[in-house]
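Each in structure tokens, the structures are laid out below.
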Structure P
Amino acid sequence: MLTGRKQPDMRFDYLRIVGLALLFFVPFLGAVHLFDWNEVHVAECTREMLVTGNFFCPQLNFQLYWETPPLFLWFQAISMKIFGIGEFAARFPNAICGLVTMLVVYRIGYRLHDRGFGWLWVLAWLGSLLPHLYFRSGIVDPWYNLLIFISLYSFIEFRWLFFTRFEGRNFWHRYRYLILGGGVLGLAVLTKGPIAYLIILLTLLAYFARYGFRNKGFMKHLAYYTAAAVAVSLVWYGVEMALHGSSFVQAFLTHQFQLFFADDEGGSGFFGFHVLVLLLGCFPISAFALANLWGDHQSQDEMLESDPLASCKRSDMATWMQFLFWVVLVVFSLMRTKMAHLSSLAYFPLTYLGTLTIWRALRWKVQPRIVGYVLPALGILIGVAGMALPLIGQNIQWLKPLVAGNSFAEARLAIEMDWYWWQGLPGFALVLTTIVAWRYWQRNKAWRAAQTIFTGGAIFVAFTLVFIIGNIEKYTQYSTIEFYESKAGENCSIQPVGFKSYAHLFYSQMCPSKLKQSIGSDSILVHTPAGKKIYFVAKLSDVKHLSGLSNCKELFRKDGLVYYEKVLDAGK
């Protein structure tokens, strides 16, 4: 049991964390294609940077693309320079982010609590479902979230320093955490956009409001913090505004507005969508966090046995994390666009608050009853669902009534697939470890419970990806990606009809061309050099959009999609 009473050499702990990150986050990163469209559109922007040599202005389909600032693209570009353009290189930066995240939370947990808390927080990230999965993806959010969290924690550290050891120091020693934190926030803005500042600002204001807007020096510190963030973000935004004028700002503001009020093509859902995502997707740490989502739950023994300053910092950190969690949940629940990764910043406060529950159970035998109910219920539910996947795959006809009348979905379900009983073993492992962990928890053995359930969660994610994700890809996109790959190097253009996609650009290795096309509901206008082929890919339900296009022949139909070819002769 790790109680933190000894002072071991932290270097060995860091090495163990690096080993765990490399073991769980790196293998099989390139085993399946990038998923369209959240992974692919980022990788395509990076690929176009490498093709054009323009690393300052992101492009998509070789047109200026304002929705994605360049910082993460630069990380991917370095990775693709080392490993080549492909799936592994696109996902590798987030594997490194996973490593850095676990080192950061270990260090913070060790400083605020003890070594045991640091390790529990690391295991919470490693053994919780979506937090683990996102470090094996190629999306922007893991680095974006990490930078926001580091920035906020730097502000928190500054405030603690301000109230304890502020006098008698030079300007840099007094304000370094504030300035560095603001700079890191500027990097977050350069990763995904100005909504990073909005989230931080709302969290700071919520905390400020808790004290009746009477917190000493708060507005002055916020101004310094903001100035540092603006200064760093202007390294890119300022230059772009100078080069492209106000249209640049308008494009970004329009995009942020659409996130709140428009039904984005990526998905929509009900108001409580993110509640379910965080509850189920962040299992098992979500089961432990429920007890700490509001209020100060320090026991009398904890306050009496702890150093007063350390106890105040822990209480304050819990308050900050609670505010961050609720700000993220409320803001993204209000958005009409509902995609699971939007609320992923909540993983930081959720894992901290869940770890706090386990740590208090370990140190002071404080065990909230809710954990004893929610932990087995969610673990068995998710594990049984994992066990059921191969059974459903072997009896796919069970799902056909759910998609009756949808020709595309029916064709997808008709894809022949091999499913085996052993593909459900990760789900069985999760059920087993959940039951064992629950028994340990009921017997006041919190450390063994945490070890068991986080091991089960890590195994479940890792082996589900190995055993099942390939089959999932075959149902969703595999044959389409194969077609795109077959056209790599050919002097052609590919145009999806009726659905949003970027995979055709990435996997056909599209290069700049004079092709300009506009696709509407009634017509397709194409202007392209004579002799060049254009391939159209349409869902069965969208074939009507191609009916008026002359000299266009159908090549084949496969898995719910129809593939067309058009060759423009001279003079046409």
Structure Q
Amino acid sequence: MKQIFKSMLRAVKKNMVSLILFETGYRTASFLLVMHAVSAAVNYSLKAQNFSYLTAENYLKFLASPLSIVLLLGILVLILLLFLIEISALLSCFRHSYQGRKIYISDMLIEGVKRSWDFLKNSHVSWFLCIILAAPFLSMYFLIREISYIRVLEFTARQIYKVIRPHWILYGLLGITLLVSFLFIFSLPYCLLEEQKSIKGMKDGLRLLKKQWKKTLGGFVLLHIGMLVFIAVVYVLVQAGMTGAAMLTKSGSSVVSTVLIYSSWIDMGLGIFAGAVQLICSLAFVYVIYARFHVQPQTEAAMEAIVRNHIWFSKVGRRRIAAVLTLILLIGEGAYLVVLASAHDSAVSSQLTAMGVTAHRGGALMAPENTISSLGYTIDSGADFAEIDVQETKEGELVLLHDNSLKRTAGVNKNVWEMEYAEIEKLDAGSSFHKKFRGEKIPTLDEVLKFCKGRLDLNIEIKYNGKNKGIVKKVVRVIEQNGFEDHCVITSMNYGFLQQVKKANPNIRTGYIMTMTYGSVSRITAADFFSVKYTYIDEAFVREAHSLGKEVHAWTVNYRGDIKRMMDVGVDNIITDNPLLVRKVMNRESETETGFWELMKYALRI
């Protein structure tokens, strides 16, 4: 094993500079290309389906469209082709290194394209199977990190996680996927270096793995431990360097904004960096196993054939072409990143006096959610609003409850529409939170409005469960009976509910709750503001909403770095489990100094 790792390190070190330059340029360019391709595909499909925006409410309909399926399959093919060129280039580089030859970045790109093209010609459609089987194991670091930066993919992953229960089934499926992928990674050198057809290459790769499975498995375990430690150390050092630079170049509250902005860029870069480290080390290890335990055919290096057969290439020179190609990549990507960074100006002013604070679920941090006790805490915390959840009992009584079932909060495994309020009123909604709240009851909406009148404004979320189509009129009637129209807003994930509110009483402000958003929100006319999951809020969304005369409320924001980012992009209200923390972050804006370790906490999100 020791000799294998030594050979692997030699294969990497021989052409280290070319590897770094190639991976930096190629991965960054590929990532940006895929992001723009996904954006263009989603926007085109939205327009074709006459959707102005994409939210959780229309997501499944959008995704099930034949056009969306075709476009997403096209994106998948693009990703696999880019991955094919990359692994072809890296394997070619390791072959040159193993045989003691230098190779330049231009050589790697040309060989990668040439070997990929030859493989596609030899394998026809089966290339897809070979690459898609090997990809998960070789790119899991990149996928885990970067999927969060492509909103449609991130939301899809979250929905899959919610749907598949229990979660161990999902983890088991992921484990099986990685295991199957691991079995086929040795097909790559056979297919790409020996130009075998994909099916034969996969069979030869499995035979090689079968002979050396103990060394291979043990080696990959050690390799991944080393890679994870290396990536973590580099990440912390880069964040520390950025934080130190921010302290030297910025002052006052702009230091925190600068750290938050650039730490997010570093987080994005971490996925690219981690993916590059994993792919380089993994393919180097695969190639060394392949080269040590397999007799390779004595074929001429593809690069040497190109140099000999193309006079222009020989005259221009490999070094010059490599230098020009590197310069073009660096200038192009550098200019793009500068443009993006300029769009995130840390000098964006936060309208602190105008931004409101809403306690999530009535103030669930210090007391049982959606109870009179939690609302009392919210009043004491200085929040501007309390967000409460309203559902309907069997006979139509309006009560405060977040889940459809009473199991989590009251210990009864029944749905709210299956029980009358006389039964619900007797339940204990406090003991599950803390014994001192034993006997806390589930209140009605009418009781809550009477308790809060003159003391606290309310964000009343109407839950849609398929059993409460007439709930909106009842909520509006209770609000009007208590004279609470000017002291509440009504929100819902169901857009039809908001339209009903506006029809029943146009003076009550409404908010559309969006677990994700993509596209233009200009046609959402029944909402006076947008209540959006904070991870999907950026300056562009806030600008569009404000241009329409609508507010943006961010939920559920509990980490101080995210609070500060929401302040910087200009949201109008922060919905949080911890109103005191939000006030604390807002009040710290007047301070002039923040220490290094405090800033590092912002950078590392701890």
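Just so you know, all these numbers are worked out from the coordinates, no wet-lab data involved. For clarity, every value in this text was computed on a predicted model and none was experimentally measured. Cβ atoms are built from the backbone, for glycine too; each structure is taken alone.
Points to keep in mind about this one:
- Source structure (of P, Q) for Cα extents along the principal axes in Å, for residues 213-492 alone, computed value 89, 52, 37: Q
- Read-out Rg and Dmax of the Cα atoms in Å, computed value 28.8, 91, structure in P, Q: Q
- Parent structure of the calculated result 6.0, given that distance in nm of label points 7 Å out along Cα→Cβ at positions 117 and 501 is the read-out and P, Q the choices: Q
- Read-out distance in nm of label points 7 Å out along Cα→Cβ at positions 85 and 373, computed value 6.2, structure in P, Q: Q
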